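The structures considered in this document are given below.
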Structure P
Amino acid sequence: MGCAIIVFTILCIYWVMDAINYKPILICDNDPCKQWTEASKATHNCELVGFNWMHLASIVEYLITAITIVVVAVPEGLPLAVTISLAYSMQQMMADNNLVRHLKACEIMSNCSNICTDKTGTLTENRMTVVRGWFGGEVMERDKPLDLNNTKLGEEVYNNISCNKSISSAVYMEDGILKTIGNKTECALLGYCLKQNIDYEARYTKLSSLIYQQFAFSSARKRMSTIVYNEDNTLHMFLKGAPEVILSKCSKYMKKDGTTVILTEDDRKILSDFQLSCANQGMRTLSLAVRDLSPKNPSNLNEKYEESPEEDCTLLCVFGIEDPLRPEVIDAVASCHRAGITVRMVTGDNIATGRSIAKQCNIIENESDFCIEGPQFAKLTDEEVDNIIPTLRVIARCSPQDKKRLVNRLILQGEVVAVTGDGTNDVPALKEADVGLAMGIRGTDVAKQASDIVILDDNFNSIVKAVMWGRCVYDNIRKFLQFQLTVNVVALALCIIGAITKMGSPLKALQMLWVNMIMDTLAALALGTEKPTPSLLNRKPFGRKASLLSINMLRNIVTQAIYQLFVLLFLLYCGRYISFLNAPCAYINHGDFGQYECADHKLHTINDIEKDTTTIQTMIFNAFVFCQIFNEINSRKVNGETDVFENIFSNYMFVGIVSMTIIVQTLIVVFAGPIFSVSPFPGIGVIQWITCLVLSSLSLVIGQFAIRYLTEPKILQIKEKLFGRTKSD
């Protein structure tokens, strides 16, 4: 707005001064080209011509120019570029199994510095299988099966598995492959039954009709129990849960023949070692137990227990359940480390299992990397949490409250945090994080509704792709911003300089509107649809408070603006002196009548002056547009990369828009004539075309010079010498 007012004011002042200082001209015999004197009045028909008030129309032209400058200066294309880039990326991310629910999440993922991820199904395949087990003092291994069929222990184990499950969990064989539905841990146990030729569904049907009371699994209890009637109306309880919890409730264990043996300290040590051995191999462990008991009130069977009566139970077994690591996870975690992103595992498994998986996928790389269990983490003060966060990599037995607290402390330290969640109780953490990532397969609808992005395949590798797309979106917005600011600076500076030096506005209203269309709509489409490359993960995140305009961008804007202004002002002020441009009378100051000496030292009519001025004006317009076209190629890189042509033909939108811009610009220069205030058909000559293209193509050379020789460290050194070191440095 300020530039428009300045230009309009200056042009109006010049117009008023010209009107005040205008001297009437003597015209005889209607011949304005000849110089007449007072003596000519005696022999010729003469009249004294004063100021032509038709020039008041110029004020309207000045106003139109000022309004056009406002249109060009206002970056109305920036919201369009942001929206296009986000919407395009959101659509493309679907192919990478990322369902974006909130557009802003795309851009926020670009500066993600911490990912707090679940283990099961995200880092692992969520394809759980029982591969080890401890049964009544005997150990089952992968290559050492143990037959429990037709034994009392086996009956208790199979019944426990069959009734201690959710209704939705099921397994079945299809084409020789075990298929699962529902909770994968339960399915692992059901699959174990199926491999032992046990019909768990028939057992479930039988036992479900005998149920006295059930206590559901919760993350706080870490166990579930089902109490059924015996034939004599006494009760039999089946207990399933985390080994450390179940073992604390047991005083004996059952052997294969059904006899029970007191659990000694040596037995507990053997069980602890077995559990630790499984955990160190990345296995999830689960224990089963039973107990005989009486109803709470034998005379009133409707009276139930308020809490599960779990004392003095009999241990049946400990399962070692394997969940293989996803094969792509190791590379995905390595990509995160290379990108400056810290990966932290928050899991419900025990600490040994979490540590083992974290080591396998290189979340834990150093001896100093720290693991902690949820209950211990919950006891720490905020200050203690902040002290361990730099090396904290795993929280085992993690509760939803622990996850939310971790996210909160990270954000308070200035980190940009993405967190995964699949359950309803994960909603607080999903909402607390900068980006909430819900699991598409095992996630609840409530978790998905609370999230910003839904990971459709529950795969950690898809989260890394979301980061890559986020950085692509962020860079695309910055590319457009760099391009648009360069156009704005050059266009406005050119108009102001032209007005101040009485050259008028070198770019006419319709020309500037076409330039505005190039830099807004078309550039937003071209630069906003660049696709991501793996190289985006080779840099650190910029951080929560980083400026959108980097030093590299400012350098590119300044160098391009200086060069483009030099080219355009050179044509404006020196074009008439270059003989091969064949426009010696361009921008010669003239009145309404008479002949004027031009740069070729000859007298020319006003028509010659207007023709040559239009020629140079057309060249300025043409050179300006082609400078933007070549600078659009420069703008494909904003982080100091040298190869601006890298993968240029992979973006069909960019190639198509640049090609269309060149074609339309050529048609305007050749055919548009007075409509666009350019030279009439056939437009400017071949030499003039070549001059425009050569001068504008040097924008690429200037861009490469700036990238290679005006590097960020050198700029910072110059800044420090001139202004001293600042806090931001």
Structure Q
Amino acid sequence: MVGAEKSFFIGVGIYFFALMLFSCGGPKKVVIDVSVNLEKPKNISEADYKKLAPVMANVPVKSVARLTDEKGKLISQTEKTLNLSENLIISAKYDFSVDDFSDILNIHMKSDKLFVFSAEVFKGSIESLEEKKYCSEGDVDKVGYDLMCKITYEVTPEISQSILSYLEIRDSISKANEDEFCNSYVSSQSKVNSLEPEIRDIALSDLKSIYNSFIRKVRDEINSISQRVLSRDCSQHQRIQAMRKYFCLMESDMKNLEDLDNFCVALSYYEEGLALLSKGRSIQALDKFRQAVRVRPSFAEAYISMGDIYKSEKRYEDAADMYKNAIEFSPSNATAYIKLSDSYVLMKKYDEADRVIRRAIDILGERADDSVFYKRAFILHELGKYDEATEPARRAIIIISSKPEVRYDKELQKNLAKYKVLLGDIYSQTGRVEEAVRELKEALEIDPFSDSALLFLARTLSKSEEKSQLKEAKKYYDKLFTLDSDLAKDGKIRYDYALLLEKLEAEEQDLMSAYENVIKYDRENPSAYIKLAKLYEKKKGYESVAENMYKNAYEKAKTPEEKKNYLLDYIGFLSNSGKYDVAKKLAEDFLKTNKEDKDVKQKYNELNILTATINPAIMRKLGFSPSDLDSIYSLFSSIPSETASRIAETVGISKEVFDKLDPYKKLVVVVIYMDILYGVDKSSVLQKSEKYNEIFGGRIDKKLLPKLSKLVSSSFGIKFMM
């Protein structure tokens, strides 16, 4: 009860305070001090945030304070451009002359550079400011205000892309290993130069500091190795060669490394090659292997190593030649056969790959490992020999499953999951759906993040007509798309997902989102554009988006048939939108290279008549009296349906379009029809007269009939494509 009484007296106090202010007469002076505290964004560290504070303090913040009456009529508006203080606070002061404390005050602040936010600091009546205890009474004679208010607000901004780019650049070069440092440093400099000026100086300073640290570290190592080399210890020779690749070192450092390298020159060619190869220096390694086979032409291992280098460089034919050389000098070298088969796979020469891998299996006999059988199964799968692929796929799984270490070895477990994925897809391709789903789900149990298992499960279940399985397929697609995987970013896979949503009769908004993702990852998929076009066409206000989608679908069509179909869709949309001239131009351009296409000709003819100007004034110029025009209007408004169909088909337009035409344009179409049947010579006038009587059952006025019969299509300046 005490609390209720207290609230009552507070309310009464506020009422009498407002009454007292306005009882004095005239508007009241109100001042509002606003203080907005910027909290640290979540995606930036405290140290980075403080470091950026001086830069952020120079960024303008836009502020608007609007005072309106209760009906929303603007009384006054104050706009300010503010700046952050050093302790990241935005302060503003607003003065108002208020006639009525029920007037509504709206204070809004916004920043869209470096740090981004949009905040409604306050919205409510002046009276509500007092209710929330934001204000205190003032003495207008002493302080200049009747009411003094203070509002404190907190906002957490978003960090701009420029700052995030700077942090990403800094982290990238900071985390780069030594072999990658110089490339990272050089590329980072160009990226930094593209940043906004406010952040560029800080970024350049950080880059310089990181570079100097790298140089000090490398120089210390060079000095240390120099002491060993002076003692004729060349155990660090390979390290010297590696450091010579650091092209961003100082010239004096590069010279020191060159001197040390020249000092150490006594290692076996092949061993040097292997050492270089293990460090990723394939070009130098290849040269050592070439020297090795010059000395010893039958050195099979050197040929294999050369082949490996070529394969890593995607020079698959060269790699195959090296493996063949190894086989020539070592016919029982199973490794050479396996690697040759791998090269054929990369060149998609699957028949040759199968022949060679079978030879490797024969050589190995009982020693053949799971990976060899997996390779054979994969090759047969790619050849479409799914029944043959089943046995080696199963055998690979049996062999790897028999290894005790598979229970704890993560790499073996991943391989087992991979083998099960292959077997699952083999089953799927042969219609053994239950077995396919079983193998694929087991693969997921082993490796929950196997993108290929998720994909093949989704594809297998998508073939079903049962809604429950289709929903399950969607679930696996959705999980796949959460992974940072190339498959998740594959436009074709995204398109299959969108088609699945269509089968599930998903909401149009979900379909639009799915097809937009297709385009995100595959901007050349015309089918996705046409699907989106038809979806956007249904949405009011999205006509321009739909038109752009139709345009993209047409321009990106890959086959002549596809291009034609998408053009017809595009023209149909433009026609429905009243853009007949644009549609006509498209049809005309297409027919320049596809002169015999009947469907596009029909569209062109329809657009030709739709865009034509045929009115009473033109008809009068052709010699028709007002009474003639009345008769024409009546006659051509009531052409029998069967006759209309015959006329439309003959001239090359649809009956639907013909029926929509006004009577004068129908007359033009009938004139073209007559020209097609009887020609344009004067001798055809009698035949045309008889045909007009046949069409209209003898209802044509005798004076009008000769005038109609003498008309030819050129009278109207309209030409149809036949």
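No lab work stands behind these numbers, since they all come straight from the coordinates. These numbers come from a predicted model, not from an experiment. Cβ atoms are built from the backbone, for glycine too; each structure is taken alone.
Supply the structure label, taken from P, Q, corresponding to FRET efficiency 1/(1 + (r/R0)^6) of positions 97 and 465 (r between Cβ atoms, R0 = 30 Å, to 0.05) with the calculated value 0.00.
Of the structures listed, the value fits Q.
To which of P, Q does the computed value 0.20 (FRET efficiency 1/(1 + (r/R0)^6) of positions 305 and 497 (r between Cβ atoms, R0 = 35 Å, to 0.05)) belong?
It must be structure Q, since only it matches.
Out of P, Q, which one gives 120, 100, 61 for Cα extents along the principal axes in Å as computed from the coordinates?
Here the read-out was taken from Q.
From P, Q, which structure was relative contact order in percent (Cα under 8 Å, 6 or more apart) = 5 calculated on?
Structure Q accounts for this read-out.
Which one of P, Q has Rg/Rh (Cα atoms, Kirkwood Rh), for residues 433-528 alone, as calculated from the coordinates, equal to 0.97?
Working through the options, I get structure Q.
For the read-out helix-only ellipticity at 222 nm (-39500 (n - 2.57) for each DSSP H run of 4 or more, over all residues; to 500), a value of -20500 was computed from one structure; give its label from P, Q.
Of the options listed, only Q reproduces it.
As an exercise: mean count of other Cβ atoms within 10 Å over residues 121-128, calculated from one structure in P, Q, equals 17.2. Which structure is it?
This figure was derived from Q.
Still on this structure, please answer the following. Upon calculation of distance in nm of label points 7 Å out along Cα→Cβ at positions 361 and 537 from the atomic coordinates, which of the structures P, Q produces 1.3?
Of the structures listed, the value fits P.
Between structures P, Q, where is mean count of other Cβ atoms within 10 Å over residues 113-120 highest?
Largest one: structure P.
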